[in-house]
Structure P
């Protein structure tokens, strides 16, 4: 399988983390499965290949959403595989979608957005181009036009996300609100609109992202010390939270990575 990542233009850099392209050199004969693990970001994907399976069910739409997820999803491929996606930065998707991201939490279908027809039209135009560069230029033109709608995320959201990444779960929501000079309820409301989840949920995903990274190089027989290092009360708490979101235990995840 071929996987490429391209950076956005400077103008869109504050909103877009990257563009990605995933394809197979040959049709996939046997069923192949990958995991979409939640990280707190948001994305839109365009499918130019055969229908995908998500959690065992066929996804018939040629455009689907990938973001504001609070649980992992299994994506299955068979036949012709060709996907192109936009990965927004945390808090960066709202100016382009224009509706509270909490309304799209764990949602894949683009009919949930108010711009389904425009996204499908964009997919049709992208199908006319064959090179990655020409497709990215078209996507960026579309995104720039969306920016003219004047829907901006407040700077306080980015400041809060930075604090979350800096302190992880060591600082609770009341601390964040106090540091930013904003009420806790107002901060949570802004998160629902611009991030698609609560500050606590975003913090949880950041901690689990750190856990996944650590497990890929973990050599210990148990994950007890790792759990404490990440700020969990005990190993049981770590295992429970990990499994609730990623659908497998830390041990199974570690073994899955070892097999690769």
Structure Q
């Protein structure tokens, strides 16, 4: 159950004339007696990459899961505060959780393709949600998703004969991104998407995030300060369950206001 109180705007002056895609205000979360998130405030804007940074166990992934209600049903979990998407409270009884989650896609740290063909990995989401009308539309949709994931040229000749798990780690992660795109999400949630792949594959995923930004809002958890600085429009620094700093990437990296954020970015802990 959420309750809310007025709080200052977390991002300072408006970034554009368009309202945010999501607004998070005074978000608190407990696992039993342990409080994992404390007074979290931030906005998510259209066509931006927002990076969550901070030490391990500081609340980044927990906050990420709040956006698509992934915590629903978690035992002994309690939340207060308010999260809205396009002005609607996502906890409103009129909001159907599966319909809400359909607006999001999730990319995990470790690639997790289905143990089935490359084609089926991408087609499955569109099929179960009825996003295409016939086989030809579905084939075109699969191709489009693989092209947007920068994978089509590498797999177009083995779509039906190769298992998704047979690809390299970097290819598997791009296949998982193609699968995420197949449901036509508005927001991509990425929990350390380059954390288990090599530097060359990481560069391809970063290029892919840049290419997807015009059509999606992206929230990415990363432990790489270099990656956050390369790809993010804004960064949010979490520490012991609190969001201590949020702002434009260069401003935070060069002149963070919070001393803990400055120390973390300088590599003095974490």
Structure R
């Protein structure tokens, strides 16, 4: 797991803020963020109690907060990007959520006292964090003893070549992408933060190329270049990621993996 300099971390966070300021509305309507078996399983595994206070980190469109809000007393909804947070606020209020509070927050430097929350959730976001290990340490700090961290994120395969391909195409589509870590790396992050993993689950999620690239507002020339790169990749890569072309020879869809971890402090 590579180390990054403070300057690089700040540059990446600035990229993240610029990207999500521009594309915030796209993430509220995104089908893969709005629903999915991973979100359902996160809710199933949460052991929610009516008195619980929940922290949702890097909320994006607010879909995780929306899913858990009915089961708990309060959800603190956070994001690094003010525009994204305001977009999530408008969405959640439009859905009738009344037990949410909203606060701008950096996942690697959470503005909350230790042992504040019963549960922490973070879904499809940490691949944007410059220092995921630090973010998981912060989760452990703000969790109450016995509290749960429910994590969902895109992951890279353990095979180095497949890992490189995965992160190359993610970074190409979205320059604010940091790294999709492997399952083994995630297990290390949890262990180093003192979180005991009680449940592990992986999902293979199919991405439709046009939707995937339009969500990030990728320029047409870059979309075509990335499409060619993916279609012309080695057979082993095309097989693993299930890269399919349509009748016209254009990239139709492909599949990547998502990891769900449930860790207890």
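Nothing in this text is a laboratory measurement; each read-out follows from the coordinates by a stated rule. A quick note: this is a predicted structure, and the numbers were derived from the prediction, not measured. Cβ atoms are built from the backbone, for glycine too; each structure is taken alone.
Below are the figures for this structure:
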| item | result |
| --- | --- |
| Structures P, Q, R, by mean count of other Cβ atoms within 10 Å over residues 132-139: label with the highest value | R |
| Among P, Q, R, which structure scores highest (criterion: distance in nm of label points 7 Å out along Cα→Cβ at positions 100 and 124) | P |
| Label whose coordinates, when mean count of other Cβ atoms within 10 Å over residues 92-99 is calculated, return 20.4 (choices P, Q, R) | P |
